[in-house]
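J.: Below you'll find the structures, each written out as structure tokens.
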Structure I
């Protein structure tokens, strides 16, 4: 199952959609996304890595979503809706959506509310012009029926139940998937008749239609420039999601449909009480009975959206930290066995060689290393982790070819923020190592030294967050693990921060380290 998707020395940039510039309060699939693709192309980068595109969950996290399939409506391009006559500039002005917020960070509370209002107006226009009769729309409904019907009904029901978690709904709605088909049809009809218009359920389908139409157009443009998209697939799904509600037997739920065990990670150097994520745990033995059918659908969907897929928390396939539901911390959890290599062997029967990147960070045992080796997936090397000891496996001269090198990830501080926070001894060690490793005589700030080091390494693919190209401090950090709220997921990028000199240096380093090998081979 060796990953042949990463077949030459290449490089790319990590920037989530939400962080793109936009006059509508949050990054979207509009013109600035296309401009970013052009920047990647001009600087000879071949990959654009993003975070999960699914609906935002608790704390605005893309890792706590109401669906593993649906897309976040906040990323829909307003300008495209105007061009298609769904809304007018007057509608946008009336709602005061345009230019309303701080350009340095996303004000989710305001953005989400106003964008939803814009989409509701767009849907009314869509219905009035009988857009639901268009073949393209109906093809989308047909192609995505396997997840879209349950998702739209779930969201519709969430509104009816004033956003309560699904296992606190009326019993007949909570256990819908345990009933016979005739009973399910009756309940669906009841839900749409009571005091709601069935249009509300169809509204959620319309939103997904627009989301995916815009996304695939952007992805097609990137691919036309020979730039591939690296998506992100969280291992776990949210407990309060359409996925769990509609597939209850596949998860560790009790007879009242409440979680038995939830996900997290054990106490360690960084947290004395561990991390309590709260995601429901899978019932892997039940999933194995139908040869992981649910996972095959999910992976197929991800492979249609992205060119490569980063699997978050890969170690959970070997063993996972299971915490009894209701615990306040992760201390009383325990390790339980995951499906292991048999899972990936079964999946590969359908998809062949899997274009996956394994996020093999955290508590890594020999068993996890063996699973990574057997899978053939490239693991991740994080340079910020390299200088805590004098013989770290994260030092660039130790990287093997079948790996993906990063200065840091969305969970790390920026390089500059990291450098400012570490001890003087670590600063001296990192500077001395980088000078010797790079053998570069000119001046480089620490963020570009980090970039140059991973570009120079043997790793087939090197990825840098945009923050470490432009060189900003902790104000550019995307997320602090185990915290909710604050500035998590809010950071926004401006093209004013990306100077011509920075672009030239990125291009220079890429050419010097021969990470434009695709272009060289073509010539």
Structure II
């Protein structure tokens, strides 16, 4: 294969990953199977790494394969697999089409900034916080952009087409309800998209080479990659044509070398060189070791080693969360079924919002600070928006980081994410002396049932043993502004007693840990 075809191959691979990954977040009818979803996201670095460290699952070694590919071929992950990288390339491509005079040029690396962000990210992770990962992970940011910006636009277009086709008697498009627009969930990805748009249009891959911790880590590894882009000193006439198309600004035409720590392997340079002076060749040469680079390497390796040791050896402790302010309502966020509990979820979820887009009832909504600052934008169960379908397991099958582990339907039916609490003084039966019973009618396990009150009236009562915390009762309760019945979060998820065995006088250990 001629080397100039490498760019064409890279474009095909990158667009395939970009379009398929993007479709995962806007897929309204769950067209793609859960197995395909897992295979597609297998190579996303941060979710794969977290899933491996938390669950020690060898089905989550995609990050390790990415490292091997980086050692072999350089930062091909950044150019071909990362959807945010491809989005930047698309923005950069069209910006240069609009401004044909726009050219890139070689710039020195912002080494202090990029390595500082990488070290801070690792240090925060060691301390138990994934704040930097959540905010800077390219896959998760692409997911938030797709879910909170692109998906609503896709739904709007779908519903407009549905209305238009109905006029002609066609029902090829079915309308899709959009329950809630969370201003916070839109503000952050919108701000991030604007920043990325500006950087990509003016500076190319500056985000990948300066801010992104994955880019910095893989750049550190790619210095020793077997295949590198090299410039022939004899053939090169320093025309700077290759540097003008280098989105990473890493080709120095004067000194005739390429900074492989910043090269993302886009292969643009191979297609424009008229002297055929650039080659993508196998090389066994290693970068020269300086005292500065050796010291930096030791620091990075030490921090990475400490991080791995902490994650593998530390026991999960329950973190403290801020309490709520409302008269009724859970004082702690409620994490989705399969997340084991608040600590496991908040320390593993990268807030990519794939579960938010997959949830058919849209009960999963992005949080603000309910999980604390480190868990900003992580999804929570919002029972004011809707409730968790008793038989649905969609979120558990799409989560790429292991924050929500897969559940089958029968397992999910017994997972107790919280317990319903009844506030009599808010109930319309008590306040207005009138019938209601909406909470009992919607309870799938009949944990909420009606008992005699006064005269012919009945009032709700909760059996906590068989309650799963699905929120159907809270969502159905008509009282405003505070609900008469609400779900209190279980910090560690438990197992609810089977409704079929409710009549048996069995003792249930409500302090039993979630077993999956």
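J.: State the single structure among I, II that was used to calculate relative contact order in percent (Cα under 8 Å, 6 or more apart), giving 16.
T.: Numbers: I: 20; II: 16.
Derived from the structure labelled II.
J.: Tell me which structure, out of I, II, gives 23.4, 75 once Rg and Dmax of the Cα atoms in Å is calculated. Provide the component values of the computation, followed by the final result.
T.: Details: I: 23.4, 75; II: 26.6, 101.
Answer by label: I.
J.: Work out which structure the value 22.4 belongs to, where mean count of other Cβ atoms within 10 Å over residues 144-151 was derived from one of I, II.
T.: II
J.: Still on this structure, I have one more. Output the label of whichever structure in I, II has the greatest value of distance in nm of label points 7 Å out along Cα→Cβ at positions 88 and 280. Working shown, then result.
T.: Details: I: 4.6; II: 1.8.
Top value of distance in nm of label points 7 Å out along Cα→Cβ at positions 88 and 280 goes to structure I.
J.: Kindly point out which one of I, II the value 2.0 was derived from, the read-out being distance in nm of label points 7 Å out along Cα→Cβ at positions 40 and 472. Working shown, then result.
T.: Numbers: I: 2.0; II: 3.1.
The value was obtained from structure I.
J.: Between I, II, which one scores greatest on FRET efficiency 1/(1 + (r/R0)^6) of positions 104 and 352 (r between Cβ atoms, R0 = 30 Å, to 0.05)?
T.: Numbers: I: 0.10; II: 0.50.
The structure with the largest value is II.
J.: On FRET efficiency 1/(1 + (r/R0)^6) of positions 120 and 240 (r between Cβ atoms, R0 = 35 Å, to 0.05), which of the structures labelled I, II is highest?
T.: I
Every read-out reported here was derived from the displayed coordinates using simple, explicitly stated rules and does not represent laboratory data. Predicted, not measured: the structure shown is a model, and the values here were computed from it. Cβ atoms are built from the backbone, for glycine too; each structure is taken alone.
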